[in-house]
Structure 1
Amino acid sequence: MKVDIDKNSGFCFGVVNAIDIAEKALKEGKSLYCLGDIVHNGQEIKRLEKLGLKIISHQHYSKLKNCTVLIRAHGEPPETYRIAKENNITLIDATCPVVLTLQKRIRKAYEETKPHDGQVVIFGKKGHAEVVGLVGQTNEKAIILEDKSGLDKIDYSKPVTLFSQTTRPVKKLKALAREIQTRAHENVSVKINDTICRQVANRVPQLEKFAGEYDIILFVSGKKSSNGKFLFEVCKQKNGNTHFVTEIDDLKESWFTKANKTGICGATSTPQWLMEDVANWVRKKF
């Protein structure tokens with residue numbers, strides 16, 4: 001059996017950075033909390049918890065005092081920083097630089113368009129950690145669009161500034177942008193900002209090519225990962241013999257009856273070690 005791991009799969013830069021920062025702090029013997037899952041992968045979370053990382057909710061965070069808390073790559077709204085200041089919490093900020101830049105751009109756009117009754121619109125998943133941080137830059141005033149069904153939330157007689165969550169599909173952003181421009185009243189300002197991370201966006205054509213080269217595709221990802229769900233569907237459309245795998249126990253020998261070539265890939269939240277474990281299982285069995 002030929003078994004290959006996609007060289008473009010695995011942690012994006014922001015996740016690598018956050019985990020490196022967490023591991024360094026834990027090796028120094030610090031008691032470290034993380035606000036929300038540091039990465040949307042259950043297996044990696046278990047590994048880090050064994051090293052001493054404590055995952056907490058925002059509710060728990062608001063009650064903490066005199067401790068150290070890691071802000072993950074997704075970023076946080078201003079309220080999180082305010083609570084830290086009031087409760088003497090030391091923050092280790094591992095917000096992805098791409099997300100941090102986007103937060104600043106959204107905050108600037110909100111302040112500049114507010115006197116003109118403008119609207120900041122964010123294409124993203126409601127409730128997603130990154131989106132919560134982005135909306136927080138606008139005092140919770142931004143309009144969130146998950147898809148075209150939300151376009152009626154916008155007042156097309158007023159200025160619109162559109163941004164995107166960094167991990168959304170480029171094609172869908174462009175389609176929303178065209179619709180907004182079409183609906184906007186004459187002489188009303190519409191500013192479109194393509195703020196999708198290209199390290200993530202480029203995975204689509206890369207994965208399509210990879211998925212088409214193998215008899216079977218094992219897509220390794222956590223169930224909580226939005227990016228994982230999306231990229232799995234990309235693989236599935238290209239190769240019908242694609243299977244979603246969260247851990248070794250998910251693997252079934254019956255999948256491989258007619259396979260000579262196995263391709264293994266994953267989301268931006270999938271650790272390399274987990275893909276390698278899956279590859280080793282296949283090599284031992286076949």
Structure 2
Amino acid sequence: MNISIIYFSQTGNTRRVAEAMAEAFREAGHITRTTPLKKATPQDAITGDMLGIGSPCFASQAPTPIKVFLRSLPELNQKRAFVFATSGGAPGRVLSDLTRLLHRKRADVVGGFLTRGECHYPVPCIVGRWPNRPNAGDLACARRFALAVAKHISAGRPGLIAESRSDTLRPEGRFYGLVGWSSTDRFLRILMPQPQLDSTRCDLCKWCVYECPTHNIMLQPYPVIGEHCIRCYRCLTGCPQKAFEVDWWLANPVLQFLYNTKFERWFGDVERDETIY
């Protein structure tokens with residue numbers, strides 16, 4: 001088979017899972033190409049025999065950039081596909097978001113995979129969750145999932161593979177599914193503070209302009225954040241000059257309430273023997 005994997009990754013978690021899956025496919029004899037979302041085109045999605053779509057989880061849902069890309073695709077004519085994600089918090093709707101958009105393009109989604117990823121979201125109460133994930137065990141699970149997908153499709157079997165997550169087709173009717181449904185970009189712009197530039201630190205390197213996943217930063221002559229900010233804080237966490245700042249006085253207690261360990265054990269998918277920090 002000729003397999004195309006397209007992934008959105010800001011900190012490397014989802015990229016590592018994509019590369020582990022690609023390695024497994026290649027070892028099984030399949031031609032496999034991985035493409036980061038920033039470089040992907042609709043042609044990358046329609047070329048080949050199978051499509052993989054990978055994404056991190058933002059606010060218990062799939063982030064806007066990957067949704068925009070999937071909405072831009074032409075009809076996929078029952079192309080076999082799979083989805084995968086990394087999550088530093090409760091995953092909520094992330095896999096079903098990806099599946100739903102692929103189904104709208106008439107793709108045949110055969111499975112979904114999710115693993116933990118160290119949380120780099122810079123709110124003080126949640127940064128650093130799931131340290132050093134995905135780890136070797138997580139990546140081994142990703143490889144096994146990929147091989148199960150390849151075997152399933154090569155055999156011409158219909159439906160989902162047995163190894164697929166139960167929330168691949170529809171979000172589980174729990175608290176974090178509701179959080180993902182309600183956390184629109186507009187709502188997040190109200191709840192979460194906008195990064196503020198300290199121009200004395202900025203050297204006009206344009207790093208933030210290039211890295212913004214929604215192409216929402218312009219130089220005038222210093223960086224100006226536009227009205228379509230999705231509060232991913234890539235500019236804040238990645239700026240080489242540390243030129244952006246955020247005041248977390250309101251957002252931190254709100255997220256501490258929504259994503260605390262006890263809530264995630266009650267309403268999320270954290271097992272009793274798992275340690276978040």
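Readers should treat all values here as calculations from the given coordinates under stated rules, not as data from a laboratory. Owing to the predicted nature of the structure, the values given are computational and were not obtained by experimental measurement. Cβ atoms are built from the backbone, for glycine too; each structure is taken alone.
One of 1, 2 was used to compute FRET efficiency 1/(1 + (r/R0)^6) of positions 192 and 240 (r between Cβ atoms, R0 = 41 Å, to 0.05), and the answer was 0.70. Which one was it? Corresponding structure: 1.
Where does the value 0.70 come from, among 1, 2, when FRET efficiency 1/(1 + (r/R0)^6) of positions 16 and 48 (r between Cβ atoms, R0 = 25 Å, to 0.05) is the thing being computed? This value belongs to structure 2.
Looking at distance in nm of label points 7 Å out along Cα→Cβ at positions 88 and 232 for structures 1, 2, the greatest value goes to 1.
Out of 1, 2, which structure matches -12000 when helix-only ellipticity at 222 nm (-39500 (n - 2.57) for each DSSP H run of 4 or more, over all residues; to 500) is calculated? Source structure: 1. Assign the value 22, calculated as relative contact order in percent (Cα under 8 Å, 6 or more apart), to the correct structure from 1, 2. This value belongs to structure 1. Of the structures labelled 1, 2, one was used to calculate Cα extents along the principal axes in Å, for residues 8-151 alone, giving 51, 41, 23. Name it. Structure 1 accounts for this read-out.
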